[in-house]
1. With helix-only ellipticity at 222 nm (-39500 (n - 2.57) for each DSSP H run of 4 or more, over all residues; to 500) derived from the coordinates and found to be -3500, which of P, Q, R does the value describe?
2. Give the label, chosen from P, Q, R, of the structure having the highest value of FRET efficiency 1/(1 + (r/R0)^6) of positions 120 and 192 (r between Cβ atoms, R0 = 30 Å, to 0.05).
3. Consider the structures P, Q, R: one of them gives 0.40 for FRET efficiency 1/(1 + (r/R0)^6) of positions 72 and 128 (r between Cβ atoms, R0 = 25 Å, to 0.05) as calculated from the coordinates. Say which.
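We did not get these values from a lab; they are worked out from the coordinates using the rules stated. Values in this document were obtained by computation on a predicted structure and should not be read as measured data. Cβ atoms are built from the backbone, for glycine too; each structure is taken alone.
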Structure P
Amino acid sequence: METTSTSTKTDSKELLSSAAQQYATYLVDSMPQTEDGQVRYYISGSLAMLLLSNATSIQRMQLREDKTSPSGFAARDIGKQVEVGQAQRDALTEASRTLHDVDVITVGGFTQSKDDVKKTTVRSVVENCDKATALFPAFKTIKGNYYFDTLSEERSFKQHDMALITLNNGAQVYIADPLSLIIHKFADTCNYAGQLGNAFADKQYAKDLVDLQALMNGLMPLYTSGNSQEDNVELFTRLIKQNADNAEDSYLTTMIKGGTNAKLQEALDLIHEECGCLLVNKPAQNAMDGLLSALNEQILQNSDEEVLE
């Protein structure tokens, strides 16, 4: 019985992963992500995580402000392109779940045209993606709760940290930087870890913990294998600063500015213990230690700077 249950769960995750690839391929074909060589938008959130489980390669990149560019941003690659193996895709698939919305970050002044909107309606997606109802359960009624959450309408971006990934079917899709996804997921997990005992927080913490371990298990062998502890601390210090600067009202910034306190330390200790049990490879385990050390260093540094002021 247990074997059947595990097999069903695996099949379900693989279906969701496949459905995400089909949907994203339709989306970027219908609403191109670039125009005249400029990136118009990229995918973030849960859909981006699902797409990573279909990726065969990842090229991290950054869009920085550039007044000479039509979009106001110019692109540059960060590091070398990495090839994603089946073991990493399997690890990333662990975070697969159904969706209710699509997080999209627009670049410059890009907004959906009427034609874009037409192609991304529920009916249009269902007609063109036979696996759509697996990914978005609400699609079964052709009504449901499905919308674009354009995060760039909620806050301004000093820069865009993103990646160009190649999927199993050969399609290329721009998504949020996978390593930045780890930082944001880590911050979300810390946030809910500090509120445990509340039913909503308990549910969100459990979900975010699964996401965090999937990202660490899948990505760290690609980016931190062979790293020393100092290398990992340096990497995550850079990522924490970068993401805190880019989202000044985020929980990540709140943690850093809040200083060391017993509640936060309990949350970090809990994540270290519970996530540590779920990390299945040495790069992921070492990277988690580096991430926690980097955060603690940033908190202490911020406290010292406030004292000096």
Structure Q
Amino acid sequence: MSAHHTVKISAAAAAALLSLPVWADSWVTSGAAAAFMDVPQLVRESVDARTMENMRGTRTDGGSIWLDLKGATSESDTSVAGASGWDNDIYAANLGADIKRGDSFFGVVYTYANADGDSTGTAVRESTDIDFWGVSAFGQQSFGAMSIFGSVGWMYVTGDVDSAGASDDMDGNIWTADVGVKGLARFGALSIVPYAKAEMTYLAPENYQGGEPDNLRLYQFPVGVNAAWDLEAGGWTITPSLDLAVVAAAGDTDATGKMNGLRYKTAFYNDGMFYRAGFGIAARAEHAVFGLNYRYLDGEDGYKMHTFGLRAEYVF
């Protein structure tokens, strides 16, 4: 049902669905639940990039203001009931500010995002148009060639789902909390940063017509390595980078709720590992930074997420 948690509906629940209207469990079948999980990942990408640059020693003492624009596609063929999925387009703007003082680094991010998508493979197509408004805070403390970092965030979600000529609100809240460690090894202009991280995402969808989904707590555990090479060119430092990771997933194995007063259970299975790859390039001068990046996430049941990013930063 999300970037890291696909959905299987039990036989009993599937039989119950036959007596329920199209709204039944539409938070999952429309792809809205997937968007609830995917959008926070776009915020995490921006925060991870900040702490990665700080770990490499790119940042000097002082502050910066930055804008990170994201465009992503998230799709799955058979993540819902083994027969249907979703196709979502997601756009996000992360506006952040941070400051570095000695070995301490901390900042805040404000986010607006929109997810627009359709279910695929369902008997009746369900379409979503959802807005996300959020704020996150992050920090990092370095100890020589090691650092610990973390973040917390909240998002308010508001939007609607359309199906069979009807429309209803699809609102909710999302809370996130992350903690991780990074290391650093330098070989001249080449820097290697291995990292490990634990991410918690708490999804709290509100009731909609005929549906009362319960809250979900989901976890991801990325383990990876980032490599970057600094090149000097005409007063600019050009830094291409490559990031590879495996992401283990865990969390609630059963999502429960009510559909028009009837209790239901949606059984989850957690893909053992997802595979993530990204690359980017940044150009840094004394007071300005510009960057481009791409990230790909691959899972089972045809799940794929492609993300493109564009960043501009002013350093002072």
Structure R
Amino acid sequence: MKSQISQLIKGIESRTRLTTNPQYSVTLLGLQKFRVLLIYVARSILEWRLLRKAHQCTKKIRGTCRNKDALIIAGGPSTNRLNIENVLAAQSSGNLDVFVLNWFPLSDLAQKIVPDFFCLSDPITKPGSQSVFKGKRSEEIWHYLESQPRIKLILPHNWMKYTKSIKNKVEIWIDDRELVGWSRSNSVLKPRGYASVTAHKTIASAVFMGYRTIYLIGLDNSLFKFVEVDEENQIIEKPAHSYDDVNSVDIRRQHLYPKGMQSLLYNYSLVFVDLKRSFKAANIFNIDKSSLTDAFPKIDSEFIDQDL
């Protein structure tokens, strides 16, 4: 029975993605919202034990970091402007916790900064995955984490089934059910009111932990500027993340955007919508003044090298 429900969920997901532009169709928009609700109900039933356990573990960390600041380092190229010396000084003094995500271990920055928290949620980065992304193997992430046992993890609740292969302490198990279009919640103890973006889950975790101030860097959201369309109208994403290097490969994205550029740009627009809908905390600041992300106030910071 469970396998049949799982297959049903996958089928609905592939046919009525939220990232599909409804093109003024009330019917399609209604189907998309119904899809979200149906999957939410199914996951709530199938995963109730994992959810209860995840909530019990995560509640303990709520509001425990009120006397310090957080720096969230996402994957955008603006991270190259970080003032490493000032970040390390604030971190070592106990006044700052550093959060990273996704492919951070493959960046040059990983040789200079050891983060306090590491957020993962993309399926290709789960424990035991043999996935290759831009020529890089996801297992390298877990090798890095095993070499840095003091790093604490932030993971989706349904990854609890991989607990035996996770060596680092998991600080937060995020409730990874989704209610986009029905909710604006950013609580890690409730279904998400925003789409599944790891950077946004990292912000939600920092908000939940109650940091005095949350600084953002690398949340450039400029990836669409590095997209090309070839002679066959195939969408190609060029390397543009902070961890990309000369060995990074182009990615063909047509399978994600079957209707071409209008699908891609619509999808990117939802990223900006989610940030404004679900993250209105007054203590979140973007320290990259050239970032396209306009959901948070932009400020000068000692953590940015003004000469770069």
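1. Derived from Q, not from the others.
2. That would be structure R.
3. Details: P: 0.20; Q: 0.95; R: 0.40.
Attributed to the structure labelled R.
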